[in-house]
1. Quick check for you: by distance in nm of label points 7 Å out along Cα→Cβ at positions 136 and 408, which of I, II is greatest?
2. Ranked by FRET efficiency 1/(1 + (r/R0)^6) of positions 240 and 384 (r between Cβ atoms, R0 = 35 Å, to 0.05), which of I, II sits at the highest value?
3. Using relative contact order in percent (Cα under 8 Å, 6 or more apart), single out the structure from I, II with the greatest value.
4. Given a value of 2.5 for distance in nm of label points 7 Å out along Cα→Cβ at positions 40 and 168, calculated from one of I, II, which structure does it belong to?
5. Comparing I, II, where is distance in nm of label points 7 Å out along Cα→Cβ at positions 96 and 296 highest?
6. Out of I, II, which structure matches -0.45, -0.59, -1.10, -1.22 when log10 I(q)/I(0) by the Debye sum over Cα atoms at q = 0.13, 0.15, 0.22, 0.25 Å⁻¹, for residues 336-423 alone is calculated?
7. Distance in nm of label points 7 Å out along Cα→Cβ at positions 56 and 176 computed as 2.8: which structure among I, II?
8. If helix-only ellipticity at 222 nm (-39500 (n - 2.57) for each DSSP H run of 4 or more, over all residues; to 500) is computed to be -14500, which of I, II is the source?
Structure I
Amino acid sequence: MYKWIAISFLIFLAWSCNKPKQAVVSGSEIDKVVGQMTELMIHDVSNPPLAMRFYSYACVGAYAVYSSYDTKTPQILQKLTDFPSLPTLDFTDSDPALASIFTMMDISSRMQPSGGMMKAWKQKYVDSLKNAGFDEQIIKQSQAIASTVVPMIISYAKADRYNKISNFPRYTPKKVEGTWYPTPPGYFAAVEPYFSTIRPYLIVESALDSLEIQAPIAYSSAKNSPFRQAANDVYLAGKTEEEQKIAAFWDCNPFALSENGHLLIGVKKISPGAHWMGIAGIACAQKKLAFGPSLLVRTVLSLGLMDAFWICWREKYHSNRIRPETAVRKLIDPTWKPFLQTPPFPEYPSGHSTVSTTAATVLTKLIGDNIAYTDTVEMRYGIAARSFRSFHQAAEEASISRFYGGIHFKDGITAGQEQGKKLGKYLLNKFNL
């Protein structure tokens, strides 16, 4: 009897040693895909709202896969406007987390202009898994699951009407006193003037009144007017070294140009949404979140930021307010230049304030309050790291950075913060989180 037990144990041991490795996918793999998507966006000079559209659909696809496998995860996608019913997925001989990662990659390669770069990067990723000894059948089946889900998410994305924007007439500045007009050095055309015509994820028409913000200070050239004072405040701000460090850290302007003689050269910069997706990655890693909770954070954040751009851009092109650069030159000093280059769209409200406050509201709820962290997101682009006590402190700094940089009036910043707080709470309530 003991002889057969010994033989059985040896057989089991031999089988265990020869069994192919299972792919172990942590939340950090999400960061790798997000980072590669960011590289593509910088390469393509994707504007901030469009960049967030790419991130959000990639995360939605990944979450659709993983939440189908782990039904204990919050089933949030059914809350999205017009979200389709997904087929039952067979996870036999697959890794759900790996299938989610492949889904992100495939959506990126289908949606981003330079998607071919993502395809090449994915092949290297797959090769690295094989070289590490992971089971090829699991890799194959995980890719098959992604292939089932991706076309449905792409169809859902196409139905948001973004592809209809090109049918609108070219946006023409109104040339009315106090309204937005392109600024130097690039004098770029207005970015995404019709972005609010696409389908938001969670904002419904009946909720718009509750998400409204007050109107901006009315334009006036009178010396003692509130607007003239607001312009003068911007003119005097951003003079200290610390204020300029803060402004530069949160610049996040994909349209920035460097003047070299008669040449204007594009500078590598990420968008505000990309910055906050990176912050989420740092926080998830610091809290050692498992793949599922980590993916939930990125998905809710990306959906929130997408709707934040939607509602912010809606107001920007409604109020259509002049930028400080144009106003200060006209009313105070014709030679003045802001510390940061002015982005090519109307001023009110501050997009970074809306986006950052929405992000801080979401991350605080999902990860925790007073989470101290060091933001290293843009070190790869030559921006030194900064440390923060909480997400809300970071959002406050991101907001005021636009004032220090000379590209927003104070009321545009406070209005963006108000908008972000309202939207963040609205989204979390819709998701029951």
Structure II
Amino acid sequence: MVRVRFAPSPTGFLHIGGSRTALFNWIFAQSQKGKFILRIEDTDALRSKKEYVAEILRSLEWLGFHWDEIYYQSQRYDIYREYARKLLESGAAYLADKLPQQAEGQAVILRIQPQKVEVNDLIRGRIEFDTSVIKDQVLIKSDGTPTYNFACVVDDALMGITHVIRGDDHISNTPKQVIMYKALGLAMPAFAHLPLILATEGGRLSKRKGATAISEFRSMGYLSKALVNFLLLLGWSPGENREIIEPQEAIRLFDIRHINKTAAVLDLDKLNWINNQYLKAEDPDKLVDELVPLLAQKGLIDKDGFDRGYVRSVVTLLQPRLTTLNDFPDRADFFFLKDPVMDPKAQEKFLQNDLSREFRAFAQRLESLPRFDIPSIEETFRQLVAELKIEAKTLIHPVRVALTGKTVGPGLFEVIYYLGKERSIERLMRQVKTGG
């Protein structure tokens, strides 16, 4: 059975690079009906934090990468020491001379013999290494803790990992690990090294160049499905120039040999486009569940007492225009506030002229409508501008600003309908009273 692992170090939050590695491990396991193992590499006692572990677990769950087993390296020190002892007994390793600053004990060092190491990488093909340039490797440090490479090899072997799928920044670790596998007589996994992710402006990702935590993407209002879709395209394609693909179909089509060898570019404009596609297709009721906390946080609704049907209707109206969930409260605030928040520039541009006559006439037409629906609202508006002998845009933009405080948004007649007759008339007449 295929067994893969994702092995984050809890010295920081889960970022784009790590989450893409987790995705390719998870989706490969799913495609092969295998197991996805989560291993927390927390041997760095000074830098590893419980809050980072909690954030990594939350982010993986939010993305949908559910693990079958979980391990913590900090709980496995005895295992690493036992395997180091075997290498000492076989003569493959030796104890370092004790130095004054190494009072805790002696380090265990693996002898590296000059040799050629070949690896048939599932993505990059054959890679050859010359170990004559690699110095002897520390297995157990003088404080009794294992080094990264040694703990990694012991764990991968004991956990039955069949495929090690990781970023290509680990290629330099591969020959060291191969030598350790051979020295211990352990079965070696297949290796696959994913290409780098580059920042849009070039260069590797960094805190200043797009290395944003997954939890931040979540707080910015991206859907998990959209982010997974985006991550999947950072190195793999379903073919036929498709850019929207649900996880279950991706699992069916996925082939690790088809991962690109070249670096992927973190294009946040593409992420925004993908997120918009998912928002447009999402069940409005699910969006309401996501948006209610945001609306309550902004003071637009009472979380314990609001009209869910009304919120749903506004969500349906604005859904096609949203890039992220966070767009919604700002774009929909006028539907929930008593008075719209006026954009000063919009007010100056469209409400400076005296349109009292036009606003009053439109308000009266709305008041007298026997049937208050979108077609009727549009019809009475068209009749009014025809009678006034003005272009529709002459009145559309000022009416929109008077009702919403904004220059852009859904169709004006839909806005009037969902605002309702009473509030629409009240906002129009407020402009009349102030002289337009």
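1. Between I, II, the highest calculated value is found for II.
2. Top value of FRET efficiency 1/(1 + (r/R0)^6) of positions 240 and 384 (r between Cβ atoms, R0 = 35 Å, to 0.05) goes to structure I.
3. I
4. I
5. Looking at the calculated values, the largest one is II.
6. Checking each candidate, the match is I.
7. Structure of origin is I.
8. Traced to structure II.
FYI, it's all coordinate maths here, none of it is from the lab. Computed from a predicted model, the values in this text were never measured in an experiment. Cβ atoms are built from the backbone, for glycine too; each structure is taken alone.
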